[in-house]
Structure formats: structure tokens, C-alpha cells
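So, here come the structures, one by one.
Every number here is computed from the coordinates shown, using simple stated rules; none is lab data. Keep in mind it's a predicted model, so treat the numbers as computed, not measured. Cβ atoms are built from the backbone, for glycine too; each structure is taken alone.
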Structure I
Amino acid sequence: MKKSIATCLTSFLFCSPMMAQTGIYSLSNIPELVKKHADVVVQRESVDVDIEGVEKFAIKVDKIFTVVNENAKDELLFRQYSSKNISIEDAEIKVYDANGKQTAKYRKKDMSTTGIGEGLIEDGYVTYYYVPAGSYPITLEFKYEIKVKGTLNIPDYLIADASEGIVESDYTVHVPSNLGFRYKAKHTDIQPEITQEVNATVYKWGVKNFEPPGDEEGASEGQGRYPHITFAVDRFSYYGLEGDLSSWKTFGSWIANLYNGLDNLPPDRQQFFVDLVKDAADNKEKVSRIYHYLQENFRYVSIQLGIGGLKPFPADFTDKKKYGDCKGLSNYMKAALKSVGIKSYVAIINAEYDKEPVDPDFPENAFNHVILCVPDQNDSVWLECTSSSNEFNELGTFTENRYALLITDAGGVLVPTPKSLSSSNTLFTTTTVSISDDLSAFTETVFNAKGECRDLMNAILKANRDEQKRMAVLYLGFKQPDDFEFSGEKSGAGSVTKLRMALAKVPEFSTGDKLFVSPRLYKIWASVLPRADNRKLDFYFRFPFEKTDTTVLKLPVGAKTDALPKENEMSCKYALFKSRYWYNESNNSVYSVCTLVLRQHRIPAADYPSVKKFFDDLMQYDAEKIVIRKPAVSEKKAF
């Protein structure tokens, strides 16, 4: 239920190339700062949005752009979404070679149109055409007009993508004065020219000779990270339903009307839930039982088009079909709780682990997901109703760390969701390495995992054998095994996974009678972070975590330790690492214990250099070896 129209129009219209005109579009005429790091150069772009009233608006797009190289081959695809509320009035593509000579022309009738919807929702269509490129650079002209019924989602002015240089671009919005038009600049400070027409105000933004913003690895995904202007009107219409977006409260009231009367179950199903929780100790246990029933008996399907992008199916429909999308399953959970006298609220939210929170001071339809909140004076319960694996009252970084709009009886209330905690995502490993005289070994590693780490281990267990090996070696950083076996079971809120391996050789290398052995079979941290020079965007780890590893190296008879790494403790503002080692003579074993904690997954750009240094130092330290003196030479065993 993402900014439904905006999503389609932004991802289908503005993330892809489109537009037209004639002329010589040689890159030699382009300023160096525009083309130096560009895969696409926008020669000229004009977008005109005419909001005709509360019920409709039209978009005219005229864009001429040069695809510089194969890195931007996806920009050769023209693609537009349409439905009964969105119509493509006209479309034209012209193609020019490197010398500006027109080589092809395509009209709407030359394009392909395919239906989407699968029967659950109204029909939708995608009209598309892929322009073949014999060589690069190639210049395209996309020119088209789209009419939209409804004004809830006015497409953003997406100024430039990472590798997109702009020679000239402008974006104009015509707005009737009685709608209450608002705009918000993000990652840019450009301001509009504002003029008056009869019964309307005209806003025009523009840029010239704009260099590519550039990409920074590890920044948030999507267009939101790049310079853009977002828009909203206070009075809007969506599928004929008028609403007020001047505040979160009034927008929540409009959403509430969409859900009104849909959270009712027939008497027999209400009684089912009453019986399900009749001996529960308290309300929290009742919620937990019903949530687990939902997880075990319902499946998630995606329904995003049309009014279905915002309005759920009735709870009775979901109950019979045993499937639903995020809003349908959340509404069903709400109905089930209502059956046993527990109040809950659906909450709309912008999901994905690296999404920016909505701006509390700028009400807009910036949401794409629905979850459920069971309020409590001390500790509200949050439920991700689309997940079959999330533990009760566990959201995860998909929806933590941002604002959700609770749809209450009194309207919308913007509230923060829980913050991601390192203690919610833990991986505790214990490894025993039994080294034979010939320096081969059998090993057993026990993983106790919780939260996002549990999901990782569950994914490994579900994978085929080849994929398991790849994940063990490349993702977890284990030594390449000669043979291995994963096994696992659920344990409370977490999981226990075992990995047994056979290794032909444990030491990394040897010199004389000395063997150099890694303190751990896997890397406590194995990723080189991107460079820190002049970073402008925040860096995102996937999630905060706590890792603790205990490794026991059982040495062969006659082998002795010669040197152990020094105990170490290092830290920065967002992370901590400590380790210690000792030798137990009674069982001729070396013990290694280390802990790594990442307290926060989003690192502000200004703090990133210190975090980069911390993990670089950690990888360097983690490369240190235990030195063992070889045992007396013995006949090598068959492995």
C-alpha cells in the first residue's frame, strides 16, 4: 500500500528514461562536471503537473537523455502503469545516434501492454517498450502524457539519480488555491519560483548543470537518498473518496473510514477465539496465542493496486481464504482480538530496514506497509502479521526505528516504533575442534541464535547443500570443509543450530616445527566496509547485534602452545570488541573467547570514519594466529 500512485509514477515514470525533441546531443557539448561520472546525461527535462481540482491531475513529460554506457542499459526501457484511474493519453519515443541523427521512432501503438492483477483486485496494466542499443552513447526522447483520477499521491520531483548528470531540468506544478498545497525539499536547498494564475498558483523548480550525486555503498536504498522535492495537498481524493491530509489526525480518520466495519467475524469464529484463549493467564498471553494461530494457519500475498492498496478485504474473507496482504492480515488479527475483548489498532508505516522515518512535520502518504499495535500503558505489543517466523512482539529492523501512524477511533496518531537493540539479535557460538595427529580435525559448532541472526540460521537450514556450504564459507567465514552437516531445532524465542565438519588440515601454515592456527574456525567479522573519504550519506548495517564465540582447540598428543594472541579490547561510539585466550594443560586445549557488539545499525555519516577504522582494526587483529609446536611425527591416518 505504498504511496500507490506515487510509487507507480515515480518508479515507472521517473526512475526509467522517457521523453523527446530533436537536435544534436553530442556529449562533447556537455560541461565536464555534468558528464564526468555520469552513466546518463539528461539533456533537457520538463515535467508539468496540472492539478485540475481535488479529483484529478495530469502529467506531461518531455525528457531528452543520453545513455552514456552499458551501466545504464536499464534506462532504455520505457514502462508505464495504467488502470481505470490512471490512463496513458499519448506516448512517443525517438532514438538518436551519437551524432544526433534520428534512427527510430515509436508510438504508443508500437508498444506492448500486459495485464496485472491476478483476479484479486481490479485490472491494472503495464505498457512498455525496450529500445535496443547497438552502441553507446545513445540518445532517447520520451514524451508522454498521463491523467490520474485522485490527488492523494503527487509524484515527487526526483532531480537526479546516483550516476545521472543534468544539463537542464524543470518541474512545474499548477495548484488550485483551495487545495492547500505543501512541498518539502530533501537533500537539496533549491527553491521554487511562485507565480499566480487565475484561481491557481504555479510552482516551478529547476536545476542546470547539475553533477551526478554519486553513490555511496551502504546508504539507504531507493530514490529517497537523492535530492528531491516531495508534495502533498491538504484536500485530496482517492478512488472518489475525499479526505483531509492537513494533519496526521485527519489522514488517520480517512484511513479509519476505509477499515470501518471490516473487522467483524461471524459468531462461530468469534467463539473459536474465545475458546482458544479461555485459560490464558492474562491479555498478553491471549494476544500471543492468537498471533501464533495466525502464523501457523495463514499465508501472505501482496495486493497493492487500486483501492486495494489502502483498503483491506473484510476479516471474514481473510478467515475463509486463509491468506491476505499486510493490511488484510493485520485487520484479521484485529478482528480476532476484538472477539476476545482486546483493543488493537492497525498502524501504517514505511517499511524496509534502511528507510528514513516519515517527517512528523509534513503529513503525507509515505507509507507502504501495515502492522498491528496492541496498546498498553506500560509496554505496547507490536505485531508483524505477515511473518510466519517473527517471534511474538518482535518487529525487527523492517519496521523498527521509525514512526507508525496508529489508526485510532479519534484519528491518526504518529508514534515511534521500538528501536532496534543489539540484544534482540544475538549469535552465541561454541566450537570444539578435535585435532588429530595428522592435523586433520573433526569439529562441532553450536549456534544459539535470536532475532535477525535466528532468521539467518533458519535460512541456512532451509537451503540446499550447495547453498549451505556457500553460506557457511562466504557469509559466515568458515574454513572450506571436506565434509559437513547442518542440523537444527527451535528453542524458545531463538534457535539452536549445529554444524559438524571434517577438515583435512587445521593450521593455516607452518614454519619449522611451528604451526600457525586461527583462534576461530570462522570470522567474527568478515566484511571490508566501504571507504570513508568525504562520506555524505549515513551508513546502514543490516541490524545491530551481539556475537560471542567460544572456541576450544583440542591439540594432538605431544603438541604444545608456543604463543597466544594478546588479550584485546577495542571500542568506538557504536561498537565494542574484546577477546581473551588461555591454555589448559590438563586437557591440552587452547580456549578462545571473544565478543563483538554493534549497538546501532544506522551510522551517521559524520561518525562513519571511526566505525570504519574500528572494523578495519578488528579484521587485522582477527588475523592473528595461535602458535603451536608440532607433535612428534607419526604415520598419517587415512581421512
Structure II
Amino acid sequence: MSDVDAIASTGIKVVERTHAYRRCLIAVGVFTVAALVATAGRQIYDSNLVSLPEATSILAGDRPYRDFFEWGAPLAAYASAAAQLLVGYRLIGEFLLQWTCIATGVVIAFHLGLRLSRSVGAAMAVLPLVLVILGETPTYHYSKLFFFPLILWLVWRYLDQPSPMRSVAIGIAGAIAFLFRHDYGIFAALAFFAAVAVAAKNAPTNERASWAESRAGHIVTSGLAAAALVLPWAIVVQVNEGFVDYVQASSTMYESPRQTIVFASLLGLNPLLPFTPAAPPAPQTAVVAFQWRENVSESLRHELEGRFGLRPLGERDDAGRAKYEAANVYDLRLFDLDPYITDGAGFQWNRLNEIRWHVPGRDNAVEWLQQLTLLVPIVFLVSGGLTMWRRGHQTAVDALDAKRMVVAGLFLAAADSALLRQPSYMVAVAPLTFALGSRFLVATSAFGRVVTIGVLVVTGVAAVVWARESLLFRPRDMVRSLPTTFTQLLASPPDDGNSSFHYLRECTTSGDHLLVTGMTPFQVNYYVQRPLAGGHLYWRTGWRSHPAQEERSLALLQTQSVPFAVSNRRPVLDDFTRYPRIEEYLKTNYAELEGSGGRILVDRRRVPVGRFAGTSMPCFR
């Protein structure tokens, strides 16, 4: 074959590979969207609406730092508000935003995986694992699933060909990521500095000074691009809330203890863990709720309460179910209660089934998934570092791949250390981690490929065990749920069927605010369509409880129109013990709505203009 023929043949192979990669990425995108839509029925819950309270306030004319206290994700709230404007205040707007970011991020992650493995087969082998995990991933992780692959992709492009424009792109992406959530900017900066550091390996000795000068220029250029986007935001914060106060408040948003050394869990790495039957947990009291069946007499009910250790609490939940304290929610005898009750809540049926049938425990499975998520960055660092160290035994392509692996390993290790506060949080980095890990399916040694395939199989089993309740494994339920799901997603006004939300929306005016507290009460302001009162809704955790910060919240409450204070779980006042002045203000000026169990307080200074739907509940519109 002539040299011309060889060149032409190589060109054809490159084009064919490009087409195959493109088709692979299209398939990844299509399957990702399908998995997200198919499991939407399990995704419409409070935590996934985390940005909507602030978005609701923005749409009502309130502004962060002036009318409410933003906790560290300003652009996320504005993105959610924009999505609502586009679709006409429907829940579908938020999920379209989340699905688009997740699908785009997964496609970028697999693009990066293909650049390392150069194998469509390896990518497609990992895809089912990623889809199963996505089916159980809370969609509020959407910004992580998008920005982490995006940042790594831009940093790899800089590694391919360092230039001022590519450093500017990293600075812009890092700034936008920072405005979506501040710690993302730190991860972007770390990845960029790592790329500059590993790129130094190829700098000729006699050109080190000029090389260092040019790279320093790239860092400055990237920093200026980021500052151009972040500085206007910082000025707004300083003018309204004060930048120092903002930093102090946002840094205390998560005060709960974190795992300081998450990688220590790798010391217990055990490939049999996903197959280990669930162990019976220690006895635990818990509140459960249910309806007694019509054929259960009062005497039988009392006998059953004694037999199963159920203590009546004398109250009902929002759905009208009687509430009880169960002496041991992990008592297998509770299965015998099933013929006598209906519409139960608070029971641990899945865990009890694991114990009864000796099936692998979900906790064991998710621990294995977390451990693999932590292991991949370490393997990348070791493998890439060794390749870079053996400079005399590598091609230019191998050297570049090694640098990519080191940068990816550092980036993922930093993200894992900061974010994996519990095993289930591995979902935030799993698609990127496992897409990059497809590289090891094409390892040069047969032993390495066999080990990787074995690990992939065990990890696939762990993912199925962990996600076995997913709608992906219940196609009949999935198909049945879709019409109801999209009815709820497209409803205007948005509605989750909560009668309390109907009351609060119908009995307030567009100029009113709503004081909201409770456990993850992110859906309340959105469904009621009233902005935040008092500046935030993280009262339960004691956020901004410093006297000076409490005073600012109290000032807002005193100037805003707040007919109601609401909690989605327990009595409102239970969450204000760390805010003595606000607690006193509420006790003085608000009264419990009869029948609400303290979960709705009404401003006693107001004169009702009517009653709600023929009830005695006061309306103020």
C-alpha cells in the first residue's frame, strides 16, 4: 500500500470512529431522557423543588439580599424563575430545566469517557449501570450532574491545546458554576490549576521561564473572565446584605457533621457486600399513620393496638389517617397487621421484606456504589501518575491521556470529599465517574480487563439491588403513572392535592407573603403561589439565628404582609426556639388555626373578609 493509500485509510477510520461516537452519544442522550421521563412519577416531591421558593419570590417582585436571604445558589433561583416564565407557572418548567441539564451533563460525561477509552462498546457497557442510578437520582442534583462534566471537558480542552481563549472559557464556566452554587467555582479553579501543573511535564527545560509566563497569563486571563461575571453579583450583595455577612451566613448553611475522611470507607471494600442479606436493625420507635378497615370493631382495634405495640397519639395527619407510635417499626409481626388497615404511612415495609426474605440490603448495595465512586478517582491518580512518571515508555497520546486522568482524579476526589456526606450522595458524581471508568474495560492487560469486567458486574448487581423499587423495573406501574404524572406537571395553577395549600392560596392576595417552616418545605410557597416571608424557610435548622441576623428577619416580618405562618410537619412554633424574638412576635400576634395542630397560625390582628368554602377558616381576600 502506498503512503497516500495509508493516509487515506487512516482518514476513513477516523471519520468512521467519529460517526460511531456521535451515534453513541445520541443514544446516551435518548436513553437518559427516557429514563428521566419514565421515573418522573417518583420525582415530584419537596426536595426536588428546592429552588422554587426563591423563584416564586422573584416572580412576585422580591429580590435576593433585599427581600429574602439567598443561601448560596443565586443563579439556580433565577433559572427556575425563567423556566416558570417560559411555561406559564407550571411544574413542568422546573423539571424541563432539570432534565435538560442532567441529560446534557450525562452526554458530556460519556463524551469524556469515549475520549479516554476510544471504545463505543466500553461506553455502552457502562450505560445501563448509569441509567439505573439515574432512575433513583433526586433531580435536585441536576446542577452537579451538568457542571462537573462541563468543567472537566473545558479543562481537558485546555490540556489539549493551552490558549488564552480556552482559559477564558474555563473562567466563564467556573463563574457561572459558582453562581449556581458557590463551591462549584472552587472545584473549577482546582481543576484548572491541576491542568496547568500537569501540563508543565512537557515544558522544555530551556523554555521553562517563557512557558511559566504564558501559563501565568492564562491563569490571570481566566480569573479576569470569571471576575467580570462575579463582580456585579458581589456588588449587589454588598449594597444590600453586606458581603461579609453573606459569606458568614452561607458558610453556616450546613452545620451538621460531615464525613471528614470519606475515603476511609475504602478500607472496608468488600465485593460480597452487594450480595449480603440485610441485617435486622435495632428496635426503633416511630410514628405511623393508617386507616382502620370498616370491619374492625372498637374492641378488636384495642386488642390489635396492644398486640402490635401501637400507642394512639390522638391526632390525624394531613391525609386524615390516625397517627400511632409504633414500639418497634422493624417488628416482623407488623405484617400481620395488614388485613386490618389500609393507606399506611411511616412503616418500613421494604426493610422488613429484606429481613423476612433474606435478600441483599439496599444499605449494603449503596455503600458499595459509594466505595466504587471513591475508588475510581484514586485509580485514575495512580494510573495516570505512573504513566507520567514513565516518560521514556509512552506515546504522545498516552502522555495526554495520563494528564487527563490525573486532572479528572483530582477533580473527582475533591468533589467526593466535599459532597459525599452520606452514601446515597454518590449519585451526584456517579455518571461522570463510571463513564470515565469505562477506560479500564479496554485495559492493555487481559488481567486488568477481567478485573474491570468483574467489578462492573458486581456494581451492576449493587445498582439493581439499591434501585429495585425504581419504576424502571416496574414497567406496568411506570406506564400507568405517566398520564397522572404529566397531568400534575402541566397543571396550571400547579397542584399536589393538598387541601391546606388550596386554602392558603384562595384566602390570601397577591401582595401577601407566607412564613414557611418544617422539614424540606420547598413546595409550600410554590403551590400556594406566595413569596417567602421573613427572608428564608430554613428555620428548623437554625440558619441565620445569630441575634443580628434574626433582627433582620424580624424586620422583614414586621414590614411584610404575612396573614399565615405554616409548617409542613410539626407545629410552627417548634422551629422558632432558636429565634427568641421572632418566637415572641409570633406568640403575640398569631393564633393557631383550629384543627391544624399548630401547623397553621393566623394573624390575629387582621379582620377576615370571609370564610373558606363554607368552613370557619378565615379568608383575607
Structure III
Amino acid sequence: MKHILIGTAGHVDHGKTALIRALTGIETDRLLEEKSRGITIDLGFAHMTLPGGEIASIVDVPGHEKFIKNMLAGAGGIDLVLLVIAADDGVMPQTREHMGILQLLQAKQGIVVLTKCDLADDDWQDMICEDIKQLTSGTFLQDAQITRVSSHTGQGIQELKVLICEKIIQASAKNITTPFRIPVDRVFSAEGFGTVITGTLIEGQLHQGDEVMIYPTGDSGRVRTLQVHSQHVETAYAGQRVAVNLSGVRRDEITRGHVLAPQGTIQSTRMLDVKLSAMANGPREIKSGSRLHFHYGTGSCLCKAVLVGVDKLLPGQTCYAQLRFAEDVAVKKGDSFVVRFYSPTETVGGGTVLHTAPKKHRKGRADEAIKAFESLEKGDMASQIHQAIGGIAQLEELRKRFGLDADVWKRELDALAVENRVTIIGQQVIDDNHREMLVAKTISELREYHKANPLHQGMRKEELRSRVLPGQKPAFFDALINMYDSQIKVQDSRAYLAGFEITYTPQQQQVRDGILAKLQEAGFTPPSVDELLGKKANQNIFDAMLAEGVVISTEPGIVFDAKSVQEAKASLHELAAGGDGSITLAQFRDKVQTSRKYALSLLDYFDRVGFTRKLGDSRVLI
């Protein structure tokens, strides 16, 4: 079953609200000010039952120029537009502005409704119809039927209902397989229920009990109950007007302009790459650097438009642009938007979102940027996924954002991997250009570290990760550098460049040789570390020797030269071969001719490194 959203458009006092009342019997003006002034100020909502049993949602938008912002909040996602023009007034300023906005929002279907026909004679109506044809020429309403009605007398209302049904049959069904998304247009508190939001479910399905995230704030909640046209439902579908009772969300945590969607399906951003069009016959040009009001979904905010390849955009012209914001916005690729001039607030253009996580475009590289924009605009699904990755992305969050089933998702990712555009690491995916950049940074960090610390075997791996990939888990970083094991080596939790060797100055070499000679001479009764070093300044040399492996610390304060440790291993082999395979501490002590203290320190070390295993009071070789 299709779920259709019908929306009105047109100049103030042209009878939009009265028309909806005549079609549905529902009064959409709910505010006292609306009733007293006789004009619509905010969005109003109604519904009508069609002959086939379907229920179409209707949104009534204000026509006054002061309330264009509210009109824009209700104009998105409309399947069928009723462009309302009064027979006694004809085409007026807001008629033209609303018409331009609908074009910018890529409306597809509509009916022109000539209202108040009881107030104008046929000749006058015919003349108005000619004006309407000029207005709609070259637009999506170029071939639209003009229906003459009177909400006061009922003239033409039934005929309009029939025409609406015919148009709805032609309308495309909305996608209910993608993750749900609801731009919030109203928030209130209901006694005994808490926070309630209303909005149009523009894609996907929403179920009672679903977890939701509020974008762009990141707050989360759960759907307690759902209503569609005041009826409780378990599931709502794209195209329906919904009221959602949320648990875990305070009234002050959500407002018009926010978006409800599953976690990880929208990427909040402060920069967008877009295709921007200046409204035909618009009031002014758009210059690069212009401050604009950006209207998307039910929200709006200020942005700066940076045009790509041109300095200004004249009415009717189109270009690529980057919009930069002072606050987060929550949109998806392919969304339509409208921009209004900063002051005076006049509608000047709109367009389509191409990329929600772009990098800043540099001056002097317009040709390169335009090629990237063209790729985004024409790109296939794999290219769109590639663009959405940015640098590193969680696979499941990315899949949810695109709403693809497992088989299609795997096919698209495999295609990107085969083309060497991405690499999958665990549950994450990394853009290969970003991967190469990170590895280059890793190598640069290690090169600088080796230069500053020639006596260190390498940088602690955790410190290196904090410099190159802060915020990523160690396992991801480990997998990344392991892919480059011919260039980056890891030993004892330290990373170093392949080919790096500890380098001593002649004076340091002399100290090193002296330490090693003392240990080799002492054999299995080594001096303490303090006795070996003599000066604290020699500590770095000693640390380098430990990293080299020429000396081995069996426990804090006790070290042996590597040759003695190998001799101790050989002695254990001899003892094991000469008996039942088990070796006591006393046997080992006597074999290497040392004290119990040093013999035990060596055996404990061998246990730790997996050369021996303690069994009762003895050891066995592993």
C-alpha cells in the first residue's frame, strides 16, 4: 500500500486552509492567532481517505512572506502538490516564490487549484488560467490540470478528489527498506506520556520499541508508542504522518529541525558539497562567500557558500559549491535544500547534497574539485559508499546508512577492495589513500624518533598510535602496521623502522664494552645494576643494551650477559638428559656454580619466557 503526502502551496489568503477543510472536514489552523487573524502561521495537518482505502496525509503550509521559513519546514517530502491560486487575485508574489521553492525541492507531481471561483466570472478565470500557464511553463506543473473550485459552495471539490486519486496512482512508492528518518516539525509534552514529536516519515519503517537517535545532538531514546492520524499503530511506513511518544528524551532536548533516525545512519556535519542553483527569475545573484539561510528537512541554519569554479551565480545558473556551517546539520546525500539570502531574507536558490563529509576545497584547484563533484553526482553505489567512508568508518554503521542488504553490501565492498580503493580491517573499512597517508605519517614519526633517540630500539607502540591514530583501538592500529611489516618492525611492544640499528658514539661504545666485560667476567654471579652503571648518565646505554639483547634482565636489579643465559639453557638440557627430565633448584645451582639467589632468578625467568615449567619443587623443559 502506498502512503502519500499531499502538500499545499500558494499566496496568503488564497484559500489553502479552506480547501483542505472542504476536502477532509478537518480544520488545520490550530493556533489562536491563526483563528483570530484568519491566516495560517504554522504548519497544519490533515488526512483524507481515498476510494481504494488508502489514507493520504496532507500538510497545509502558510502563504504569508513572513512565514516562508515555516512553509519550507513543511514542503519537503511532498508527493503531490496542490498549488492554490485564488480566482479573484490571480498569480501573486508568494505564488511565484512557492513555485520556485517547489522546483528547487524537485517536486515531481502537482495539481493547480483555482480557488474562490464563486468570486470571479468565467472570463476573468480564463485570463487567470493564461497567467498560470505562463507561470508553470518549463516546470513540473507545465502540463498540470487546472481545477476550478469553490470551497464555499463545494464547486469542483468532488472532481478534485477524483483527480487527486488519479495522481496518487501515478506516484512512486517511497522506499521502506532503508533506515527510518523523521524530520521533526513539532514537539510537545503530553500528560502521562512525556515527550511527543510529530513529523513525516520520509523513508523506512518505524516500529514501537525501536531505539532512536536524535540528530545532530546525538541524544538517544526509544519509541514508547506510535500514532498515525490519531490511531495507535505498531508500525509506521514512509509517507505517513506520525506522532512518536519517546521515552528517555526530555522536551528540551529536541526541537523542530532535529531528525529521528537509527544510530549511525546519518553523519552530522558542518560542511557539505552540493550542486547549487540560483532560482530562475530570482531577486539577486549568489556570490562566493555569501552568507545564506540553509533550509533542509524541517530545519534551518546559517551557512557560507563557497562556489567552485565561479565567483558568482546569476539567476537560473547552476554550479558546484561547498556550504560551511557554524553548527551541525543532519542531512544525507541526495537530499534537496533551499537557500535564502541573509538579509533581506529572500529565496535565492537551492540544490542537492552530494557529499556530507567533504574536505575543504583549496583555491587554485577548481578543476580537480569539479571532477570530484562530477564523480559524486554521477557515481554508482560503490563510488557513493567510497565517498561516505571519508577516512575510516564502521562497517555496520555505514551499511545502515545506505540501507543495503547483506549480499548487495558485500558485493559493493568487494568491488571497492578489488579496485584497491578500500581495505577492510576487522569491523572497519579504511580508504586506501587515507591508509597510505597514515602509514607515511607512521614512518615519518619513527624516523624522527630514531633521529632523536639513537640508543632506543624503537618507540613504544602505544605512544606511536596516540600520535598517528588517536581514538582508534590498538587492534586496528596493530593490523594497519602489520600490513607494512617490510617497512615497520615491532618487537617487545616497540615499533621501529626496518634496517634501524642502535648507534653508539665512540665514548658510548667504550661504556657499553665495559659493562659487557664486567658481566661476562662475573658469569653467573653478576654485579648489581648500580655497580655496573656507576653513573646515572649511563642508564640510556644500558637500556640500549637491553633492547639489543646483549644483556638480559631476569628480574629488577639482576642482569646477565646473553652468553651466560645461553650457557644456563645448555646446562638445563644436560641436567634433563642425565636424569628423569626433572631439574631441582639445587641441581641447577650446583651445575652453574652460583648462589641460590641467582639460580632461582634464572629459573623464574625461564618459566616466564616458556623455556621451563615448574612442576612441584622441580622444573621440566617445555
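Details
- Which of I, II, III yields 48, 33, 21 [semi-axes √(5λ) of the Cα gyration tensor in Å, calculated]: II
- Once distance in nm of label points 7 Å out along Cα→Cβ at positions 315 and 603 is evaluated on every structure in I, II, III, the highest one turns out to be III.
- Entry that produces 7.2 once distance in nm of label points 7 Å out along Cα→Cβ at positions 147 and 483 is calculated, selected from I, II, III: I
- helix-only ellipticity at 222 nm (-39500 (n - 2.57) for each DSSP H run of 4 or more, over all residues; to 500) derived as -19000 - corresponding label from I, II, III: II
- Looking at mean projected area of the Cα convex hull in nm², for residues 83-218 alone over structures I, II, III, structure I comes out largest.
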